[in-house]
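Listed after this line are the structures, all set down as structure tokens.
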Structure 1
Amino acid sequence: MAKWTAKHEAPEPLEGPVVATVTGGTIIWFAMFLVQLPFYGWFADRDLLWWVWCCAAGGVLGLIGRWYVRGRDAALKRHADALAAQGTAPGPGPAAPHA
């Protein structure tokens, strides 16, 4: 791996509707949890309760993720507004070293 060096710069990261994506995933995890609750006894009889609790954990982690991406989105907007106030266009991040 020491002989390998990048020949070109890394592409810009893809940005999309991150908050909406995380919110949708969180809703799906909670929906799966709620759908499985009536069958709690069936899962318990077969020693498969981890399915139910995995969905609950996915929903809770989705709430944490939603809080995180909303804060990240707000920070990116604040940064872009600060650059616009200075009259500087937002550009790519720090340049990668060239070999």
Structure 2
Amino acid sequence: MSLDTKNGPRFPMGKPVITPAAQDVLDAAGISGVLLLARHIRGDWGDLSVEDLASNELALLTGKRLLSSYALPGGGKVWIITEADRSVTTILLPDDY
């Protein structure tokens, strides 16, 4: 799904937080965490399996945890997880989980 600026957020993200390791990787790659958060809250889940994509769509309806995964230049990935209660959205590396 591409980022469509006409579409607003699909859910409340709560407080945005980022792990130090994820911040370092994004800084090194020249990628803004804010842009990734914008993709996430608009339902652009990034590079997920069909099962995980379906799980997110169901989670929007049932109030469960949401996950996005975005590939980084040169390899690696960063995850964004919004908690089920929508109180916090965290940008992290898979190793941080």
Structure 3
Amino acid sequence: MITEIAQIEIHPGHEQEFEEAVVKALPHFLAADGCDGVDLYRSVEHPSRYRLMVRWETVAHHTVTFRGSEGFARWRALAGPHFAAPPQVEHVQSVLAP
């Protein structure tokens, strides 16, 4: 399992609209081949900064399958207008399991 971490800076004052856009886009993520769940976190210190965490079976499920899909296009159409800058994305793998 791979976790995509996208740090997303949005335009100040767009927090409510951005969160609503993510809720609308959620079914597109969950329907994507290889997606195992999505979490959205908002920074306490920087309220216009979010971290979208998506669990994927493989990196390719995100970078090839999802990014080439209509679901990704819908996600960007819904959330993209609120981005203050392009999201910073990385993929991580757990190395510590309790």
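Throughout, read-outs are computed from the coordinates displayed, never taken from laboratory work. All of these numbers come straight from a predicted model, not from anything done at the bench. Cβ atoms are built from the backbone, for glycine too; each structure is taken alone.
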Candidates 1, 2, 3; relative contact order in percent (Cα under 8 Å, 6 or more apart) computed = 34; producing structure is 2
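Who wins on distance in nm of label points 7 Å out along Cα→Cβ at positions 13 and 45 among 1, 2, 3, i.e. which is largest? Each step should come with its number before you reach the end.
On the way: 1: 4.8; 2: 1.8; 3: 2.6.
Biggest value here belongs to 1.
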From which structure (1, 2, 3) was P(r) over Cα pairs in 10 Å bins from 0, in percent calculated, if the value obtained is 16, 50, 29, 5? 3
